[in-house]
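Listed next: structures, encoded as structure tokens.
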Structure 1
Amino acid sequence: MGKPTQHLAFALILGLTGCAHNIGERVSDTPTLPRTWTARDIVAWQPVRLPGKQTTEFVLQQHTSREVVQAKAQSSASMLRRNLRIEPDKLGTLEFSWHVPALIAGADVGQRESDDSPARLVLAFDGDRANFSPKNAMLNELSLALMGEPMPYATLMYIWCNKRPVGTVVQNPRTDRVRKLVVASGPHHLNQWLRFERDVRADFELAFGEAPGALLGIGVMTDSDNTQSNAVAWYGDIALR
């Protein structure tokens, strides 16, 4: 799966399968809200290599007088992930921040051959997999066979897109269970810290047209594998309110 033309969605599904099964047995605690993860917490999250992909480097760094996580992708795609379980009735506001110095030339999150983004925040959700389409059921069985875990019922990504307007939902062509919500677009806010407050339930309903299940995992991801280029981003603290 190392070819640039292969779609990120399936690799991402495999990378997130650890979020999808018996999640309560995989973490030492179920986070009580509000909960904040500092840069030191985030850099210690579980590194997740995506099948067939080079690994993005994540390191703790001082940037603009604050301690943050630097992600440096060199024709690579991987993430840092934190497993958790937050029931739907407890979902509230997600707060995060990132700093991106440059866009990825030629990247287009709507095209499988160029689906790269300098900054992504990834959420994995539980749900009733009996509702999967035949295509998604097949992907789920493949995930079970290859990884020993089902794929998440739904994956929502907050992304920086080169050209689509903020608020656009982009559906992956390989599976409609991975959808991307554009929260930053174009070059206008490069080289500055952007802070976001997102209503997780409202964003999930916008992206998927249904109510969310339990939140099973959260991750940060910077990828440049499809465009075979370089990308850098810095991530600040992440909080669930």
Structure 2
Amino acid sequence: MNGTITRHVAAFFEGRNIRPSIILLSSVTLIALWRSVGTQAFYLRHLADVVAIGGDRVATAGLYHIVMCFLLLGVVPAVIVRGVFGERLADYGVRRGDITLGLVLVLLAVPVVIAIAFSVASTAEFRAEYPLNRHAAVSGTAFLTHVLSLGLFYVGWEFHFRGYLQHGLRPWMGTDSALLVQVMASCLAHLGKPDAELLASIPAGLFWGVQAFRTRSLAAGILQHWLLGASLDAFISFG
């Protein structure tokens, strides 16, 4: 019986390139894991009694959520790219790319993302959601540590959606479809966030996806996304 099943499975995949299937299945699995076991709520329910950095469970919960994003959405896909596919991370956007264009786009984005962060920082929905570390504002050192740790969050996030999904699916689906798949996935990963953020994730995903293709790098998107998150947290914490 087991031999028959194995033969059928082998026959199904014979001659097929299963790389797109691996990318899509692993992506949805990793996102689901992050949204279930990688949350602050999971940490507070199951891990807070085991470890709390400096005795601060709230701050540790925020850091846990950030680190789990980096590990599940960033590191695990990177291991799949290198260990399973045998490909270079540079082919998934982990490269310098067009530095001049990337720098120009980052500089142009600075006033835009700061204005966006300022405009939503006073709303109840965003103040209830951010910062991820609810104790980030207890001191200057705590806030600096928090915003620096956010870099891990956005490295994991951008690599997963604009790198692993978008660059990984492009050879099999084409540029347009790969772009739209990552936009759909990144939008759905925002479920539960404020409505404005959920809706804005669609044009933002399109912009960061096209930018990743044009600059041949994830760097500009990571910096822009980090600046948006850091400035939002600053306005909420100290505004």
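What follows is calculated from the coordinates using simple rules that are stated; it is not laboratory data. Because the structure is predicted, anything quoted here is derived from the model rather than measured. Cβ atoms are built from the backbone, for glycine too; each structure is taken alone.
Tell me which structure, out of 1, 2, gives -4500 once helix-only ellipticity at 222 nm (-39500 (n - 2.57) for each DSSP H run of 4 or more, over all residues; to 500) is calculated. Mind showing how you got there, number by number?
Working: 1: -4500; 2: -22000.
Computing helix-only ellipticity at 222 nm (-39500 (n - 2.57) for each DSSP H run of 4 or more, over all residues; to 500) on every structure in 1, 2 gives -4500 only for 1.
When distance in nm of label points 7 Å out along Cα→Cβ at positions 33 and 65 is compared over structures 1, 2, which one is greatest?
Details: 1: 3.3; 2: 2.0.
If we compare distance in nm of label points 7 Å out along Cα→Cβ at positions 33 and 65 over 1, 2, the biggest value is for 1.
Determine which structure produced the value 35 for relative contact order in percent (Cα under 8 Å, 6 or more apart), calculated from the coordinates; the candidates are 1, 2. Write down the numbers at each step before the final one.
On the way: 1: 35; 2: 28.
Computing relative contact order in percent (Cα under 8 Å, 6 or more apart) on every structure in 1, 2 gives 35 only for 1.
Which of the displayed structures (1, 2) returns the greatest value of volume of the Cα convex hull per residue in Å³, for residues 81-224 alone on calculation? Walk me through the numbers on the way to the answer.
Details: 1: 112; 2: 128.
The structure with the largest value is 2.
Assuming 2.7 is distance in nm of label points 7 Å out along Cα→Cβ at positions 161 and 193 as calculated from a single structure, say which of 1, 2 it is.
Working: 1: 2.7; 2: 0.6.
The read-out comes from structure 1.
Work out distance in nm of label points 7 Å out along Cα→Cβ at positions 137 and 201 for each of structures 1, 2, then name the structure with the largest result.
Working: 1: 3.1; 2: 2.5.
Evaluating distance in nm of label points 7 Å out along Cα→Cβ at positions 137 and 201 on every structure, the highest lands on 1.
Of the structures labelled 1, 2, one was used to calculate semi-axes √(5λ) of the Cα gyration tensor in Å, giving 24, 21, 17. Name it. Don't skip to the answer; put the middle values down first.
Numbers: 1: 24, 21, 17; 2: 33, 24, 15.
Among 1, 2, the structure yielding 24, 21, 17 for semi-axes √(5λ) of the Cα gyration tensor in Å is 1.
From 1, 2, which structure was distance in nm of label points 7 Å out along Cα→Cβ at positions 185 and 217 = 2.9 calculated on? It would help to have the intermediate numbers written out before the result.
Numbers: 1: 2.9; 2: 2.3.
Clearly, the read-out refers to 1.
Consider the structures 1, 2: one of them gives 2.8 for distance in nm of label points 7 Å out along Cα→Cβ at positions 41 and 209 as calculated from the coordinates. Say which. Walk me through the numbers on the way to the answer.
Values: 1: 3.6; 2: 2.8.
Only structure 2 yields this read-out.
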